[in-house]
Every structure is written in structure tokens, then in C-alpha cells.
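**Student:** Take a look at these structures.
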Structure P
Amino acid sequence: MFTFGSMKKLFTVLATLAAGAWLCAGQAAYTVSITDFGAVGDGITSNTQAFSKAVNAVAKKGGGRIVVPEGIFLTGPIVLKDCMDLHLERGAVILFSPDKSEFLKDGSVRPLLSASKRHDVTLSGEGTIDGNGAWWRPVKRSKVSDTEWAEFLKKGGTLTQDGQLWYPFDLKHYPNIADDARAQEKMRPNMVRFTDCERVTVKGITLRNSPKFHLVPQRCKDVVIDSVTVRCPWNAQNGDGIDLMNCQNVVVSHCIVDVGDDGICLKAGAGAMGVKAGPCKNILIEHNTVYRAHGGFVIGSEFSGGMEDITVRHNTFLGTDTGLRFKSAPERGGTTRNIRISDIQMADIKDQAIVFETTYADRAAGYEDRVAAKTEAYLPEFTDIVMERIVCRGCETAVSLKGPVSLLHGITLRDAVIFYEKDGLVATDPASIVLENVTLQTY
């Protein structure tokens with residue numbers, strides 16, 4: 001568990017944010033509607049300038065709330081500033097433009113919604129933010145039905161030579177932003193990204209269909225993500241749900257995640273840059289439900305900055321590929337300290353209920369080979385990890401540990417019941433894990 005001091009600090013942050021994070025230094029509430037600046041929620045009109053004008057108007061007042069009413073508000077990028085709450089009423093949809101060129105700036109693609117080096121920034125309400133990700137993501141033929149495949153081909157696009165991968169390049173109605181399909185694929189942006197911010201709240205809203213990752217706080221402090229729903233197709237390439245990167249003092253609670261890649265994931269950078277950015281530290285993840293995802297709760301693959309004082313409790317994973325997933329490799333690894341996971345319920349897990357891997361390698365869409373590490377620097381060390389009161393009904397493998405005991409040690413699983421179909425414990429070295437009152441059962 002957290003130390004008393006860190007837990008007390010975390011709950012102080014929670015109380016402060018709950019009182020109204022977007023109010024700064026006694027600033028009186030200043031509220032505007034996006035329609036006050038000419039926005040039209042007809043799904044056709046571009047509202048990029050309306051959002052920009054609203055943000056600037058609120059910033060001039062020292063902060064306040066921008067209300068998005070019921071309607072579909074098509075827009076380009078939105079950039080928030082200090083002491084600002086973007087509030088989506090029920091029935092409100094912010095729909096990002098399928099025209100990729102709207103997000104280009106100085107040769108690179110901006111996140112769809114962002115804030116950088118800001119404080120007291122909030123997304124709230126009962127509405128939806130939609131990234132229109134189908135216009136950005138490559139699609140593997142093997143992961144869609146004949147009907148779905150035909151729908152993608154109707155958009156135009158480009159097929160690989162073997163006809164097994166579709167890129168949204170050379171589309172019928174929208175311009176390219178790169179010279180070829182693979183280069184454009186690498187430019188896919190995250191949907192909501194907060195960078196180097198303090199006191200960030202995301203509450204109540206639905207995030208769906210991102211071009212890449214959905215919600216990414218990076219190098220942020222004092223963050224609350226509460227009662228948020230994150231959805232995208234199960235086969236969405238790199239469709240991560242919630243990714244915390246090098247963040248400190250964070251609560252993720254009562255969220256629903258159903259996505260195409262990792263569900264709730266902690267990252268801390270690769271190599272020297274990750275170390276410089278610092279660890280994920282003082283993180284509480286509780287009372288969340290993850291449906292489809294590559295992993296329910298994930299650490300890695302990059303965590304050179306380290307993972308410290310992480311509590312994961314009272315979460316449910318239903319139908320994920322893996323449940324608790326720890327993945328990394330040389331050049332991107334770090335050290336874990338004081339990781340406590342408890343009261344996890346899992347069912348219908350496709351692969352492993354619990355998996356550790358120290359030789360993980362990426363393979364981008366359209367590339368046959370995985371990108372392996374070239375050196376033995378920044379080795380991953382998964383240690384000081386306790387998992388207890390874990391229940392899993394249905395998985396192929398109960399527990400898998402791929403890596404030497406020098407990198408996987410100090411790991412304890414206790415008071416657990418896992419019903420598996422193929423393998424109970426698979427380990428490079430069984431000494432990596434201590435089992436206490438653990439039942440691994442099959443037919």
C-alpha cells in the first residue's frame with residue numbers, strides 16, 4: 001500500500017479537485033456556451049474557430065467553463081488553457097474532423113484535444129468526445145468481417161501487395177499528409193493528451209474512437225480520472241484506453257474501458273529520456289471495469305523512469321486478452337517498487353491471467369519483424385510486487401513469467417483462485433514467484 005504520507009497527499013488532491021479544479025485563486029465562475037461564439041452542432045459546420053474563440057475568451061477572464069450543449073460539433077484541434085473546464089452536456093458530441101490536414105502544424109500532427117504546461121484543466125459532463133479514428137487507423141483483413149472490409153474499401157484507401165492490410169491513404173474525400181501510407185500511419189495522434197500539467201480532472205465523459213491512444217496524461221501531477229467511459233472497436237490498431245506516462249499523484253476510479261489495445265496502462269519512458277522524465281508514482285487505480293483490451297491493467301512496455309507506490313484494487317476484467325500484464329525489454333526497462341494489487345475479478349481471459357515478460361518487442365502494422373533491443377542497457381526489473389485475492393474463471397494460462405530470475409524476483413501471489421484451460425504456471429525460472437494459498441485448477 002501507499003505510505004501514510006503519500007496516501008494522505010493523494011486524498012488531499014482528490015478533495016481539492018472535487019471542489020472545482022477549474023477555479024483558480026478565488027476566480028469567480030465564468031461560463032460561456034460554445035454557441036455564443038458561432039458554433040453549430042449540425043455535424044457539418046466546422047467549429048474549429050468557435051472553440052478557439054471560446055478558449056481565448058475564457059482565458060482572458062482568468063478561467064471558467066465552456067459548455068458544449070446537445071448536438072454534434074465537428075471541429076479541428078482544441079487546445080485548452082489554465083483554469084478551464086470544457087463541459088459536455090448530455091447529448092453533446094465533439095466530433096473531430098476526418099481531414100487529417102486540419103491537425104498538421106509545423107510538419108507534425110497535434111493531439112486532437114490537448115493542454116501543455118497548464119494547470120487546473122478539466123473535462124467534465126455526460127457528453128462524448130469522438131476521435132473519428134476510422135479515418136486514421138490501418139485495418140488488418142483478418143480482424144474484420146467481409147461486410148466491414150467492404151465498408152473500408154468504399155472509403156478508397158491503399159492496400160498492401162498481399163491485400164491483407166488497408167491504410168487510410170489516398171482516400172476519396174480527404175488529402176494525404178505524408179508521401180506514403182506507412183509514413184502517414186506513423187503520424188497518427190493521440191486523442192486527448194495533457195503534457196506537463198498540474199491538477200487535471202477528467203470526469204463523467206465518454207471518449208471513443210481515437211486515431212491512437214485515447215487519454216494520455218504525460219508528466220502530469222495531481223490527476224483524477226473518474227467515471228469515464230473509453231470505447232473503440234476491439235480491433236483498433238494501438239487503441240489504448242487510459243495511458244499514464246511519468247505521472248505522479250493520480251487516481252483512476254469507476255471507469256469503463258473497452259478498447260483495441262491495453263486498457264489501463266502505466267508507462268515511464270524508454271532509456272535516458274524516461275529516467276529524466278521520472279517515475280509513475282503514487283497511483284491509485286480502483287473500481288474500474290475493463291472489457292476487451294490486450295491487458296486489463298498493464299505496466300510497460302516502456303518504464304525506464306520506474307514505477308513506485310502503485311495500488312491497484314477492486315477492478316474487474318471481462319474478456320481481455322490478458323488480465324495483469326507486465327511487459328518490457330532491454331533499452332526500455334526500469335525498476336518497480338511497492339506495487340500492490342488486490343481484489344481483482346477476471347473472467348473469459350483469452351491468454352494469460354497474469355503475465356510477466358522481459359523480452360517484449362513491438363511490431364508495427366505492416367511490418368513482419370518485431371523491433372528487438374540492440375543493447376542490454378536499461379534492463380527491466382519487475383520486483384517488490386504483491387498480488388492478492390485474485391479470482392479468474394477462464395483463461396488459457398494462469399501465470400506466465402518470461403525472463404530470468406535476475407529480472408523477475410520479489411513477486412508474490414497469494415490467496416488466489418485461477419481456473420485455466422491449458423497451463424497453470426509457466427516460468428523461465430519458477431523461483432521468480434512465491435505462491436501462497438494459490439489454487440490453479442483446470443478440467
Structure Q
Amino acid sequence: MISVNDILNICSGILFSGKKNIVCKNFTNDTRKINNNFDVYVGIKGENYDGNFFYKEAFNKGVKVCILDNEEVIDKKNDNETIILVEDTVEAISKLAKYKRELYDIAVVAITGSVGKTSVKDMIYTVLSSEYKVLRTEGNMNNHIGVPLTILSLDDHDILVVEMGMNHFNELHALSNIVKPTIAVITNIGTAHIGNLGSRENILKAKLEIIDGMYNGTLIINNDNDLLRTVKYDNLITIGIENDSDYVAKDIEMKAFSSEFYIDDEYVSLPVGSLAFVYNALFAYAVGRKLGIDKKNIVSSLEKFKLSPHRLEVINENDYTIIDDTYNASLDSVKNSLSLLSKVDGRKVFIFADILEADEFGEKIHQNVADICIENNIDVIICIGVLAKITYTKLKDNNAICYYFESNKEAIKEIDKIVVKNDTILVKGSHSMNLLEIVNYLRNKKNP
């Protein structure tokens with residue numbers, strides 16, 4: 001365990017008030033999440049607010065220690081409140097996480113990729129939890145703040161599973177040197193963040209930073225991805241469907257909301273009807289076997305797997321089948337989701353909003369979305385946003401049934417005239433397009 005005194009030494013901190021001998025078990029930077037499980041609140045300056053200002057609320061909710069980097073917010077010195085002042089709270093939690101990670105001789109699985117990181121993480125967690133006590137990153141805590149906070153929650157766990165996101169070069173390098181993975185997983189190299197990195201080749205280079213902190217570990221890659229297939233590494237495990245790999249899914253039978261296939265001659269029935277999730281299952285199977293999980297336990301775990309909210313989440317409300325895939329979007333994930341939609345019976349409706357962070361590649365990506373809609377015989381397409389207008393224009397040129405709205409609010413006003421009873425409606429766009437507004441309207445509206 002880490003004590004206040006350890007924090008002072010590791011972070012070159014100053015004890016503004018309070019005691020040095022307090023043991024610090026769980027850390028958070030969000031006062032909304034504070035409960036009896038949290039000992040430490042970390043005040044972090046964000047784009048829109050300064051978390052240092054919430055230190056009083058944190059103490060009122062029961063934390064024992066606050067780590068701050070803005071002394072000016074402190075009302076007055078109170079010896080009953082243990083406050084540590086550091087130069088930079090983000091840097092401080094990175095140092096603390098690196099220190100705590102080095103205290104644990106356990107397997108650490110790190111996951112990155114253009115698409116599917118969270119789902120792969122959750123599948124791996126499900127498989128490993130069948131035989132081990134596992135800690136994983138929760139929700140979208142996959143950045144320079146969320147990953148260290150996850151590590152600082154390590155207790156008596158056998159395995160740590162960490163999702164790592166990135167937008168630019170050197171971000172995964174920094175995280176990998178904190179996490180020190182023993183197994184690294186790269187799901188694929190697509191076009192997400194291509195606007196920041198300039199090319200898929202640069203995306204590959206940035207994703208490979210995940211191994212920078214790994215020593216004699218194992219790298220697991222998707223052998224069907226054109227760029228990943230070029231990667232050379234001493235301890236390499238490959239998964240695939242189309243190309244010869246260490247673990248291959250065979251005899252795949254895809255249905256609208258389920259899939260069946262064989263891995264290692266083991267029959268797998270997965271409660272998701274997307275080919276992307278067959279790849280995800282292969283990654284989970286490969287990690288499970290690497291860490292000694294019995295084949296039968298892996299298969300049983302995959303069959304029980306449940307999707308996270310807003311990731312191909314199926315909702316049956318108001319005589320519609322809604323597929324809520326609003327968590328985020330890239331060209332690759334749109335392709336996967338539309339492939340699933342194409343398999344359903346009845347009329348297929350796609351509500352699509354902008355794919356962001358594409359910069360100069362945005363026009364081409366949104367034209368490609370139109371092509372994918374046409375290839376999958378989507379009956380009705382509703383486009384929302386500035387970039388989605390590019391998709392709409394190309395669809396109109398191809399005589400598709402489509403509609404365009406500048407905002408969710410405008411779309412909601414007209415949507416009842418477009419969707420009909422028994423439609424299956426896929427809703428997908430970048431997270432900040434807030435398409436959950438439309439999902440909530442469709443599931444909660446009162447029919448006449």
C-alpha cells in the first residue's frame with residue numbers, strides 16, 4: 001500500500017496539512033464517484049474546470065487525503081484535512097502509478113487499436129475472471145489520467161487488464177512505460193485519428209508504442225489487418241479468419257444478433273452478430289490460453305459475454321428494434337455495424353452522424369460511408385451533421401432513400417414521419433455528436 005509519506009517522497013510533494021501515516025488505497029479525480037471505497041481525491045485541471053476547487057466536497061464525502069496543485073483554492077489550514085501539494089497532479093499520479101505497478105509481479109494485459117479496444121478488453125476480462133481476480137480499466141478510462149488511476153486501485157488482484165487510447169505520437173509510449181505490460185494486444189489499424197497522425201502507417205507506428213514498456217512479453221495482433229501483418233516481433237501470437245494464424249475462427253455462421261464458429265476445434269456461440277466480435281473473441285481466446293485458462297472455461301465465458309452500454313446494444317421499445325452504437329464511430333466500426341444491420345429481417349434504418357477527428361480525410365471517409373450503406377442494402381438513411389451531409393449527397397446521387405438534418409433536434413422533429421413499426425434502427429456517430437438524444441427519444445416516446 002501507498003502512504004501519504006510515500007506520496008510525498010515519490011512526487012516531491014509538500015504536506016500542507018494533516019498526517020503522514022495515512023494509507024491510501026483507492027484514488028479518484030471525480031467527486032461524483034466518491035464513496036467509502038475511495039481514500040484519495042486528486043484535483044486535476046481540465047479544459048472547462050479546475051478539479052482543485054472541489055477538494056472541500058471530496059472531504060465532505062469522506063476521502064482521507066486530497067492531492068492538489070493549486071494552493072490558492074485552499075480556504076485555510078485544517079490539521080484534520082490531509083492535503084498534499086504537488087507541482088502537477090497529472091504528473092504525480094503517473095509517478096505513483098509507475099511506483100505501484102512495480103510492486104506487483106502479475107500479468108498485465110494492455111490493449112490498443114483503432115476499433116474494438118473496449119469490447120476486446122471486456123471480453124478478455126470476462127474470460128480471465130473465470131479463474132482469476134482481475135482488475136480492468138472501467139468505461140473510457142483509457143488515457144493519461146484513467147490508466148494511472150486504474151493502476152492505483154490494484155489490491156489483491158492476480159491480473160490487470162488495461163485499455164490504452166491515443167490521439168498522437170508518444171502517448172502510448174508514456175502509458176506503456178507506466179503499465180509495463182506482459183501481454184500487448186493490437187486489435188487493428190484503421191483510420192481513427194488519421195487527421196492527427198496523417199496516415200495509417202503513422203497510426204501503426206503510434207500503436208506499436210504499446211510495446212515500449214514491455215520486456216520479454218507477448219504481442220498479439222490481428223493477422224488479417226494489412227498493416228499489422230507486416231509486424232515482426234520475437235514473441236508474436238496471431239489471430240485471424242482469412243489468413244493462416246495461431247488462432248483461427250472457422251465455420252463461421254453469422255446471424256443478426258448472434259454468431260457461431262469454431263476456435264481450436266472448440267464450438268463457440270457468441271451473443272453478438274458482428275464479424276468484428278468474432279475477432280474480439282479470438283483475442284480473448286488467445287490471451288486466455290496464454291495465461292493458462294482452460295478451453296472450456298474460455299468458451300463458456302464467451303457465451304456469457306454481455307456488451308457494454310451504447311456498443312451495439314439492442315433495445316426493443318415502441319415496436320422498434322434499436323441498435324444503440326452511439327459510443328463512438330470510425331469508418332471501420334461503421335462498416336462492422338452496417339454489416340450486422342444488413343442481416344436483420346424487415347426494414348433497415350441507419351441514423352448516422354459525423355465521424356470526427358478525420359481532418360482532410362473527412363470527405364473521403366464520409367463518401368465511403370455512403371458506399372457501405374449501398375453495398376449493405378440499407379433501406380433508409382438519416383444523416384445528421386456537417387460531415388454527414390457529404391454522405392447524404394452521395395446517397396442522393398445514387399437514388400437512395402435518405403434524409404438530412406443539421407442537428408439532432410431537427411431530426412427528432414421529423415423522425416416519426418420516417419421510421420415505422422417493426423423497423424430495425426442502427427444509430428451511430430462520434431461520441432460528441434450526442435446521438436444518445438435520438439436513442440432516448442425513440443425508446444421513450446409515446447405512440448398515439
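The numbers here are math on the coordinates, done by the rules we state, and not lab data. Predicted model, so just to flag it, every value in this text is computed and none were measured. Cβ atoms are built from the backbone, for glycine too; each structure is taken alone.
**Student:** Here mean projected area of the Cα convex hull in nm² has been calculated and equals 22.7, so which of P, Q was it run on?
**Tutor:** Q
**Student:** Let me ask another. So distance in nm of label points 7 Å out along Cα→Cβ at positions 250 and 410, computed for just one structure, reads 2.1; which one of P, Q is that?
**Tutor:** The read-out comes from structure P.
**Student:** P, Q: which one has mean count of other Cβ atoms within 10 Å over residues 258-265, as calculated, at 16.4?
**Tutor:** Q
**Student:** A value of 0.90 was derived for FRET efficiency 1/(1 + (r/R0)^6) of positions 314 and 354 (r between Cβ atoms, R0 = 25 Å, to 0.05); which structure in P, Q was it taken from?
**Tutor:** P
**Student:** While we're here: Suppose you compute P(r) over Cα pairs in 5 Å bins from 0, in percent, for residues 218-361 alone for every structure in P, Q: which one lands on 2, 11, 21, 25, 22, 14, 4, 0?
**Tutor:** P
**Student:** From P, Q, which structure was distance in nm of label points 7 Å out along Cα→Cβ at positions 66 and 282 = 5.1 calculated on?
**Tutor:** Q
**Student:** Also, quick follow-up: To which of P, Q does the computed value -9000 (helix-only ellipticity at 222 nm (-39500 (n - 2.57) for each DSSP H run of 4 or more, over all residues; to 500)) belong?
**Tutor:** Label of the originating structure: Q.
**Student:** As an exercise: Rg and Dmax of the Cα atoms in Å, for residues 138-329 alone, calculated from one structure in P, Q, equals 17.5, 50. Which structure is it?
**Tutor:** That value comes from structure P.
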